[in-house]
Structures are given as C-alpha cells and as structure tokens.
Structure P
Amino acid sequence: MILVLLVGVVALQAWVWQRLRIRVLSGEITRLGALVRYAGWALLPALSCVAGFFGLVGLEEVSGAAIVPEPVGRLALPASALLLGVGVLGCVLFSVWGAVAWRAAAPKR
C-alpha cells in the first residue's frame, strides 16, 4: 500500500513538473511563481495525510467508536515523514533544475 502511495506521489510531482516547465518556458508564469506552485503541489499529499489522520482521530474521539485501526495509527507517522521527504526532495530538485535550465535557456546579451 505504501508503494502505491509513493508511486502516486511521484507521478503527481512529475506531472506538475512538466506542466510548470512548459508554462515557465512559454513565459506564462515566473520562475518564483512556478517554484511556489510546485512546492504547494509537492507538499499537498503530506498535508492531506496528516489532516486526514487528525480528522479521523478527532471523529473517533467525538463518536467514541474505534475508527482508526491500530496498524493505520502506527503507519501514520512513517507515511507522513515519507511523503514530506519526497515533497521536500522534489522541491529541491525543481529549484536546482530551475536555476540550471532556465539560466541556460535565458537569452544571451
């Protein structure tokens, strides 16, 4: 299950990377705007995982019923850390690519 989640997150980042690369090279958005948008998309899975887990735990406390199974509770922290790590790594790689590729593609004066 965690492998499917990881593949989905990497696929999301690859899709966003490609879309933003095209928009920057066409001049539609700035490099800083692309970096901010990429960071938002890259960190969205980690934030969604944490928010969903806390929402379920809160619902469990209000209702008194056991909603979150024990293995899911134990997996929440490592999964969130993995998603956050992949998101931060993607942001770093996107910014490095942006600094190198966009400088090379800039018109010479």
Structure Q
Amino acid sequence: MPKVNIDFTKGLVQSPGGGFAVNSLTEVSATGNLDATTFLTKAVAAFTNNDELTLPASADTGTVKIIISDSANNVILKGTNAQTGDVTLTNIGDMAICVFDGTEWQVGRSLT
C-alpha cells in the first residue's frame, strides 16, 4: 500500500512506502486565533507566560486540531467546551487533541 499524504495545496499525494501524513503545520509565537483548517499548531519557545490560543467558534463536524507546546511557559487554549473550560499547557511536550462535534470542541489532553 502506498504512503498517502494530505497536502493542503496538492490534495492527496501518493508516494512509495507506507503510512499516512497530514501536511498542515502552523507555528505560533504569541496570542492569536486558530483557524478551522490547520491540523497541527505548535506553540514555539517565544510564547510568553499565559499567552492564549483561541479555537474557532465553529468548524465542520469532525474537524481535528492538534496543539502542542514547545514552550516552557503556559499556553492557554481558549474556546473549549463548558465541561472542560480553558486548557493550560504548562510544559514542553504538553498537547491537546481537539475535535469539533458539530456544536463545540471536545478536548483531550496529555500533560507531561
């Protein structure tokens, strides 16, 4: 089975080998709003303590966003659902996987 890469410019791209990849990465270094289409967002070391990333108000049902911290400072993820409230990534390697269920973002997190 060939390797499949989703490239947001070229579409589905097949190549020799195996596996699956999504070519959609944004690096952020300060407070900002996330878009509904970028798959992976990396908060880089320049993030200052308590900078905030805000999830989009809505997205297509089933949209997945992964946010990972490469900063030793707190990265606050806002716009999560009422049950989880804001999520704070506190260490390098902390991450959140966010899925839009058609109404709100469901957030799973892994904190180191």
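None of the figures in this text is laboratory data; all of them are computed from the coordinates on show. Just so it is clear, the model here is predicted, and its values are computed rather than measured. Cβ atoms are built from the backbone, for glycine too; each structure is taken alone.
Data for the structure
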{"item": "Highest-scoring label, criterion being relative contact order in percent (Cα under 8 Å, 6 or more apart), among P, Q", "result": "P"}
{"item": "Answer label among P, Q for the case where helix-only ellipticity at 222 nm (-39500 (n - 2.57) for each DSSP H run of 4 or more, over all residues; to 500), calculated from the coordinates, equals 0", "result": "Q"}
{"item": "Structure from which 0.70 was derived, FRET efficiency 1/(1 + (r/R0)^6) of positions 16 and 64 (r between Cβ atoms, R0 = 30 Å, to 0.05), options P, Q", "result": "Q"}
{"item": "Among P, Q, structure where P(r) over Cα pairs in 5 Å bins from 0, in percent as derived comes to 2, 11, 19, 18, 13, 11, 9, 7, 5, 3, 2, 1, 0, 0", "result": "P"}
